[in-house]
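S.K.: For reference, the structures are reproduced in the following blocks.
What follows draws every value from the coordinates through simple rules; no lab data is involved. Nothing here was measured: the structure is a model prediction, and the numbers come from that model. Cβ atoms are built from the backbone, for glycine too; each structure is taken alone.
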Structure P
Amino acid sequence: MTTYKLSFFILLLSITIKLIGIHYTNFDLFGDEAQYWLWSQTPELGYYSKPPLLAWLLKLHTLLFGNSFEALKYFPFIFYFFISYAVYLLSYELYQNKKLAIITALSFYLLPSVSVSSFLISTDVILIFFCSLSLLTLLRIRKKPSIDNFILLGIFFGLSFLAKYAALYYLFSLILMIVLDRKLRKAFALNYINILVFLVCLFIVLLPNILWNIQNGWITLFHTADNVGLERVNLNVIRGIEFLLLQSVMLGPVLFFSFIFYLKKIKFSFQTKFLLIFSLPVFCIIFIESILVRANANWAAVGLIPIFILITNHAYNYSKKIIQYNNIVNFLFCFVLFCLITTSSNLKIFDRINGISDFANTLKANYLEKTNYLIIENRLLYSSLSYYLKNSNKILLTPHNPKNKITSHFHLSGPLKPYHNKNFIFIGNPASLNYLEKNPRAIKQEEVNVKFFNNSIKIYEVVF
């Protein structure tokens with residue numbers, strides 16, 4: 001069987017197993033997913049920890065498909081088809097080889113990182129899509145520096161930033177690419193009007209979020225800086241090695257290590273230089289961050305597609321069997337993962353999405369008849385219960401002393417006011433209620449051990 005036919009056949013199998021997993025699992029939404037859904041219910045120009053594009057697109061998605069668990073899980077599942085098509089266009093634009101472009105797109109959808117991510121609602125899905133379109137438009141500018149292409153580049157770069165601020169890596173790489181590539185440098189240097197158009201379009205797309213940040217004291221910027229956490233430096237080379245190993249798994253271990261083996265044979269063409277410039281700086285920065293402080297594997301998501309296209313082309317030229325073996329291994333990963341999801345496995349890695357809806361039903365049956373108010377301190381628990389109690393007409397709020405620093409978007413959108421004087425059910429540390437003016441009593445009702453929460457959950461009835 002040819003590489004093309006095998007990849008297409010495996011792709012169909014992976015789509016089938018993913019759909020089965022989505023429809024038959026008893027798992028729940030992860031807290032971050034529920035948070036994005038909650039944001040989408042009241043679209044704003046910005047949020048505490050993320051730009052607003054995911055919430056906007058989720059709003060459109062829920063208007064079309066509804067708010068059910070299955071409907072929400074369709075969002076990343078469907079979006080990866082668009083990303084795969086963008087990968088096809090990008091590969092074809094670079095190498096002018098239709099068969100290679102098709103195999104690259106099919107192989108991309110089978111990546112372990114895509115198998116995991118296609119079951120999770122995240123900003124990375126939106127980010128890599130618009131970053132890919134940005135790269136595609138940049139290549140077209142190199143061939144034809146028309147004003148239309150500069151407009152599209154501004155729009156796509158802007159949308160990348162509205163997806164996730166990690167798009168900043170691509171802006172650095174763009175500057176480096178212009179400096180190092182004569183033809184691209186000429187395309188920009190001789191078109192000052194077009195450059196101005198690009199910057200104006202970029203600014204217009206970003207303007208709503210900029211205004212929101214100005215009005216809210218640039219809290220998203222400060223949150224992003226806190227995530228970097230350079231004040232918490234703790235050198236650990238093991239973390240760096242773990243990060244690199246995770247990247248090899250995300251890209252497909254057979255393909256990745258074959259690329260390392262054939263590295264000496266790589267041709268440093270324009271295509272190679274282009275793809276390395278838009279991937280290696282990202283991986284290097286996050287690798288250093290992982291050694292200094294910490295780094296999640298998905299922080300380097302913007303570098304994934306360029307390096308994947310490069311190593312797939314490399315394998316295609318030297319041994320198409322590598323791509324076949326890689327896709328088979330990647331499919332086996334997908335198959336095992338979604339079998340575990342379909343059967344709602346008790347493995348610890350799934351604890352955070354297990355049992356949330358049952359806990360919400362218990363709260364509703366045993367406690368929420370007493371009051372209309374449920375106050376929750378933890379951000380992820382607040383998000384999850386907001387989703388699973390969405391039809392209960394209960395008011396969910398979170399404690400926040402106005403004198404303290406904002407550490408969650410819900411401190412902005414749903415704070416428990418100091419003058420609140422009605423009884424409520426509370427989940428959290430009673431000390432966080434000390435700012436309330438009426439000095440209520442917190443009476444412990446129950447302590448529950450659940451899988452999805454790091455600690456036991458203490459439920460209080462708060463009376464005034």
Structure Q
Amino acid sequence: MNGLVLTVLMTAATPDTERLALRAAVHIHTTFSDGSHSVEEIAKRAGQEGIDVVVLGDHFLTRVEYGPPLLRKALAVSVRLSSLSPQDLDLYSEAARKAERQTGVLVLPGVEIAPFYYWTGNPLSGRLTLNSAHRHLLVVFPERPDLVGLARALTEMSAPGIQDFTTGSLLLAWPFLPALWAVNRLRRSRRSLLAWFVAAASVAALVRSWPYPVPRFSPYAGDAGAAPYQEAVNMARSTSSLTFWAHPETSVESRHPRYPVVDRSDKYPELISGTRGATGFASLYEGYRQAAAPAGPWDQALQEFVRGERPWPVWTLGELDLHEQGEAGGKHLSEVETVVLAKERSRGAVIEALATGSMYAVRQPGTSRLTLERFQAVCSGHEVGMGERATVIGPCRIEAVLRSGGARLQEVAVTLIRNGEVVSERSVDIAEEGVKLEWDEDGPSHESLFFRLVARRGNRLALYGNPIFVDGEEGAP
């Protein structure tokens with residue numbers, strides 16, 4: 001950035017009157033899966049805390065299955081945790097509508113899915129490990145979903161996923177061979193107990209394995225990389241749903257209390273840049289150390305977008321992954337918010353804002369509310385806001401207005417990032433009257449740039465703004 005200038009001004013700037021700043025609590029579990037509160041209770045509590053929007057994120061078809069070699073289906077042990085089934089989506093959507101009517105809080109149905117898991121080790125050694133079952137996608141339904149088609153798609157998106165008939169299907173039918181032997185033996189001697197046993201066991205194995213499909217991404221063939229997640233994202237897009245990587249920097253390792261199984265999932269920020277088409281990812285709580293760090297996976301994906309190598313950008317939001325008020329040391333609905341800048345107060349407008357990056361993620365201080373009232377690029381008469389892209393000629397000025405609703409916030413570190421590089425960091429105090437930051441630069445000439453804003457309070461990330469995109473007009477100096 002050439003000729004960078006920073007000015008800090010106290011201002012009485014007013015918020016953008018063209019959009020409504022709606023406070024959203026994202027990724028909330030209810031009694032439809034493993035949450036402690038009903039949809040109605042969540043909506044009522046949200047209204048009490050000043051939350052305008054709740055985005056639900058109950059588990060969908062959370063189940064795992066393991067079977068020994070050659071008898072994968074016949075002797076499989078299945079475990080299903082509390083989660084929505086495809087038949088529940090009608091009731092789930094109606095519960096959201098009812099809570100919305102009763103409380104005035106917008107309630108958007110969404111689900112949390114695990115597109116893939118795989119096994120390593122074996123139960124005989126006591127080292128059977130379930131891998132990657134906690135790599136989750138938050139799928140937010142469109143405004144008017146086709147629930148039948150959505151249920152079908154979500155089922156195929158959830159591990160073990162799409163199942164096809166392949167050469168592997170023939171292996172599942174191998175008990176047909178001992179069944180033939182038993183039939184042939186019984187023709188000669190119907191008193192053969194061994195033949196009767198083999199016949200009964202073979203028929204039972206064939207029946208349990210019916211209709212012999214195998215998962216496209218086998219849970220017994222090791223890590224499948226990004227492929228199953230990419231397929232899930234593609235399928236979600238085909239239903240007009242939005243997809244966000246949930247808690248991409250959470251790792252899990254625990255031993256099951258009943259089975260000799262270790263449940264292990266590593267962090268997965270690399271999937272943000274390693275896949276195409278996801279709407280975004282959660283930067284708060286879990287997603288800021290690597291995923292949203294300067295030059296990290298998020299910036300890599302954004303750079304690919306401005307270079308024309310990726311058809312869609314990737315946005316960020318704040319998520320709670322809340323199961324119960326007060327969990328994890330006091331987590332509550334308004335602790336981490338996604339502030340959605342919507343054209344109107346409606347489901348459709350909120351979904352549009354989530355899809356287009358017109359939002360920011362913020363972890364709220366306990367004694368005040370931090371708001372980003374403006375973050376825009378002003379270039380040759382154009383005003384470009386978060387999630388927007390414009391082609392301009394001439395120099396640009398980046399503007400940000402932050403305000404504290406309550407106690408004065410001291411020594412807030414505000415960082416401007418351009419194309420993945422930190423270009424400015426300044427410590428400011430933010431009071432109710434607000435603080436305005438301006439950065440001037442010569443350009444963008446013929447470059448394609450993106451800018452994003454980060455605020456930190458001490459060692460804690462406090463706010464992430466979504467990027468602004470500015471393209472220099474072809475032939476500009």
Structure R
Amino acid sequence: MEAERLRIINVLKIEQLDIRLGKITRISGKNDTGKSSTLAAVKSLIEGGTDATLLRQGAEEGEVVLILNDGLELREDLTPGKQERSVIHPEFGPQKRPQTIIDSLITPSSFNPAEFLTAKPERQKELVLQALPLTVTAEQLQETTGYAPRYIILPSTHGLQAIAAHHQDLYDARTNHNRDLKQKQAAAQQIEESLPKAPPEGDWTAELKQCERQVKALEEELRGRKQMAERQSAEDLVALNRDADAQIEEFRRGTQVQIRELERILMEQTEGTRQVAAQMAAEKRDTLKGDFAVIEEHVSPKLQEWVQKAEHARTMAEQDIRAESARTLLKQMMGKAKQDKSESDRLTVALKRLAEFKAKITASLPIADLEIKPDGLFYRGFPIARNAESARVTLAVELAALQAGKLGLILVDGVECLDQGTQALLEEIIQSKPGLRAILARTTEDETLTVTTEG
């Protein structure tokens with residue numbers, strides 16, 4: 001089914017135009033000669049809607065008629081403030097529900113290859129999404145990957161956009177877990193390398209306590225002996241002084257007659273007795289000091305030995321505590337690293353399942369090797385801009401053909417924006433597609449609207 005003729009009467013700048021459509025129909029001329037009016041008329045017939053400005057100024061009625069190769073006539077009649085579509089069968093006349101028939105033949109929107117080829121990447125992405133409708137729900141993504149999307153999928157969100165966004169979220173999450181995993185593994189390695197050398201096996205804390213008890217006992221023994229010696233010395237000195245005082249008192253009571261002489265003698269005796277007592281006390285102290293030196297000489301080596309043992313046990317106990325603390329930290333770090341590894345593996349599986357899901361739902365799309373990613377369009381594995389010119393034009397024509405529906409009529413406006421090589425390539429590819437026809441509008445220096453056909 002192909003469009004063979006186009007008739008336009010009183011639409012915008014066109015008063016009357018009757019064209020036999022070919023494989024390629026070229027419409028050219030200066031601005032305001034009717035190029036855009038021709039395309040607007042056909043789009044109005046295809047897409048529907050109401051546009052009161054379509055009727056040519058001053059006209060009472062107008063029409064847009066597209067006649068197919070089987071004689072079927074698609075038409076739109078225009079009167080002031082009204083547009084009415086109809087479908088007329090060559091044998092059975094006017095058909096019921098004409099818009100339904102038109103929609104069955106033509107997608108109610110058009111894709112302009114020239115606009116696509118000259119658009120910026122973001123606009124190209126929008127045009128492709130419009131041409132390839134696909135719906136994906138949040139439930140499908142969660143069921144597929146095991147992860148709920150972090151955003152709300154609106155009815156207007158294209159399925160490929162939703163998949164791409166979810167893929168990016170999962171990929172970023174996996175990247176974060178892998179980064180954390182490497183950091184934890186590096187930290188664990190540093191902890192393991194810095195672990196203090198483990199002391200010989202044994203209960204060093206108990207050993208330390210035993211040593212400390214021995215040291216304390218020896219210190220108390222030494223202190224007790226010192227105190228005992230000092231107390232004995234003081235007691236001896238008191239006893240000697242008491243004996244001296246007794247002797248002094250006895251001398252004092254023994255005589256009254258020679259008191260002065262006796263007092264002199266008493267003083268001499270007193271001084272002498274005290275000196276003797278002091279000397280004896282000193283000798284006693286020296287004896288005690290010697291005894292104490294002997295005791296100290298006997299106790300000190302043992303005390304020193306146990307002090308050294310206590311210090312060694314304390315060092316071993318502290319080393320054991322540090323090692324145990326480091327081992328605990330290492331165990332915690334390795335546990336967290338294991339969790340990161342597990343989550344990273346789970347995300348890898350989710351990404352794989354998402355890729356399989358995408359492949360499954362896009363298998364039915366009519367254009368292979370086309371990917372829509374967050375950073376733009378990719379065709380045949382490369383960004384659109386890096387594809388060969390022939391590949392980009394082929395993609396543009398295939399997208400336009402999808403929108404052209406069964407009728408296969410493409411409307412191309414702004415052809416002059418393409419270089420001559422691209423224009424020739426565009427026409428060549430359209431001609432190579434069976435059942436595809438195109439109306440190409442180009443701005444030229446022609447004073448009047450010029451129409452040429454080919455094929």
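S.K.: Identify the structure, out of P, Q, R, from whose coordinates distance in nm of label points 7 Å out along Cα→Cβ at positions 271 and 351 was calculated to give 2.3.
M.R.: Numbers: P: 4.7; Q: 2.3; R: 11.1.
Value 2.3 for distance in nm of label points 7 Å out along Cα→Cβ at positions 271 and 351 corresponds to Q out of P, Q, R.
S.K.: So Cα Rg over 2.2 N^0.38 Å, for residues 71-326 alone, computed for just one structure, reads 1.25; which one of P, Q, R is that?
M.R.: Q
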